[in-house]
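Listed next: structures, encoded as structure tokens.
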Structure I
Amino acid sequence: MDTEERIKLYGMSHSLIERELDKVEQERHLDLQRSVKDDKDEEYYPQFDFVLRTEAAQMAKHYEVFYCLEKSIRKLISETLESTHGENWWDTCVPQRVKDNVQNNIEREIDSGITLRSEKEIDFTTFGELGEIVKSNWDSFDTIFSSEKAFTKIMTSLNTLRGPIAHCSSLSEDEVVRLRLTLKDWFRLME
């Protein structure tokens, strides 16, 4: 056995051992403290119950996927409407109810004294409002999405699945499957 094969074998053995230790930690609700805690707050985070920290780690992957999805939808809407309607697309294309809600959200953040989340109005919309913007400008999106009805159905499903993720609740096993299928539907909708 040459050196390269030994290194590969060592890496595979290490991965198998890590996987088995992951299972032991999860099954026995243990924290063997064998991994580096990335950017977690080492002062407060360890004070939370191990079961809660494990649940948070499992939910983090769903949050990351949804974060990317929502940010990409905001970007798609902004770029599409700007290319079609110009720099003032927000003023001309967004329903007044959405603009009013966004203005209220901006004022609430200003009044609270925190740093504003963004300089872009679209970043103050709810997920549901993103769907409203697209539907009220369907003629700008009909070459991107294959069906307005499918778009509405998928956005509604995503918004429902977003709830537990955004509000710190666990997704059941069925809802994890549903999230994956709905994401698959989303990407198929743009083919």
Structure II
Amino acid sequence: MKTQLALPGDTSPEKEVERARLMRAAVGPEIDLMCDINQRWSTHQAIDIGKARGGRAFFWLEDVTTHDDYSGLARVADALATPLAGGECLYGITPFRHMIEAHSVDIIMIDLNRVGGISNWMKVAALAEAFNLPVVSHLLPEIHVHLISAIPNGLTVEYMPWSFRLFDEVPVPAKGELIVPTKPGLGLQFSRDIDRYVVG
């Protein structure tokens, strides 16, 4: 399950830690709870909050500070026991090399659109594997289910079905896991209703 901290408005480290405590209490100890910060904390805030109760409530903390502050992210990753996830905002392959070599994150998130398609996605996943880092997807679960299942270091598919309306059939969770389609290619067929999305 995924949630969010650093919401817009009045906040403080104390409020963030209390929100984290309440979220963990609400879902219980057995459910993995990931938390997206959406790049809203400074490096110092991320360390302070993460060292308090805020970090220990979560399976990972995502995008804790500016996505291309590789040294700042590395300081946070080194200071916290909670794994850091990041990479969804990176374009192309080279920024991932910089992020990985700087030890900025513990979990690599790859956005299929931003990285440059399936071929580049697989290259970044292989780079992550070389550094013993797991990979998670960002959006487009109907495509990412294939990619995550095709690599040895695939951790999870982010299940946000925003794009599902475009297709007739899409993979759906069964007992907490996405079933990989067995039809040719990606196993997807555009919906006949797609005409309503055409801008002309």
Structure III
Amino acid sequence: MNVRLPIITLALFALTALANRAWGADNYKIDPEHATVIFSVSHFNLGDAYGRFNDPTGTVVIDKQDPGKSSFAFEVKTENVDTDNDKRDTHLKSPDFFNAKQFPVITFKSTGVKSAGENKYEVTGDLNLHGVTKSITFPIEKTGEGDTKVMGYRTGWKAAVHLKRSEFGITYGVQQGAIGDDVHLVISFEAVKS
């Protein structure tokens, strides 16, 4: 019996397994405690009003060898809108704006990811807001990656997204010029490797 054949077969199997692990996609879960979604909108064209959504969640899949196999998914609860003003937050949760009771969640799920340079990607996907789903495209950048030792292996990301809220059926104050139609989002998050 040729003993070398099984040994070579085992060696090839081990190398294939290592290669698959090295070249496969990495899965991450967004850490809500280290994730931020900030928005701004103009007020009477005089200044900008700012707010945020607390505790965003989601998942990230990164395939470094084939960015097209990467994906991003985000979710925020409309109930978690926070402008540091209880009266304004109550109004934002009302049917005039997010209508948190009827539309409790805002979701985004990518449908395509393209490399846009080192640590930069262009993401296209479906945003569901206020019961309306639209395809949007925005740039996203990896800001870091590494083993924190105490909080696991992590990757960090940031993105800027620009929307017209009227396209999602949120029109309160637009015609009067009291509250702008253009909404600017800054999204920054860390995600923990699964």
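From I, II, III, which structure was helix-only ellipticity at 222 nm (-39500 (n - 2.57) for each DSSP H run of 4 or more, over all residues; to 500) = -10000 calculated on?
Working: I: -23500; II: -10000; III: -4500.
Source structure for this number: II.
Taking distance in nm of label points 7 Å out along Cα→Cβ at positions 104 and 144 as the measure, the highest value among I, II, III is held by III.
Looking at structures I, II, III, which one was relative contact order in percent (Cα under 8 Å, 6 or more apart) calculated from, given that it came out as 12? Value 12 for relative contact order in percent (Cα under 8 Å, 6 or more apart) corresponds to II out of I, II, III.
A short reminder: the numbers here are calculations on the coordinates, not readings from a lab. Owing to the predicted nature of the structure, the values given are computational and were not obtained by experimental measurement. Cβ atoms are built from the backbone, for glycine too; each structure is taken alone.
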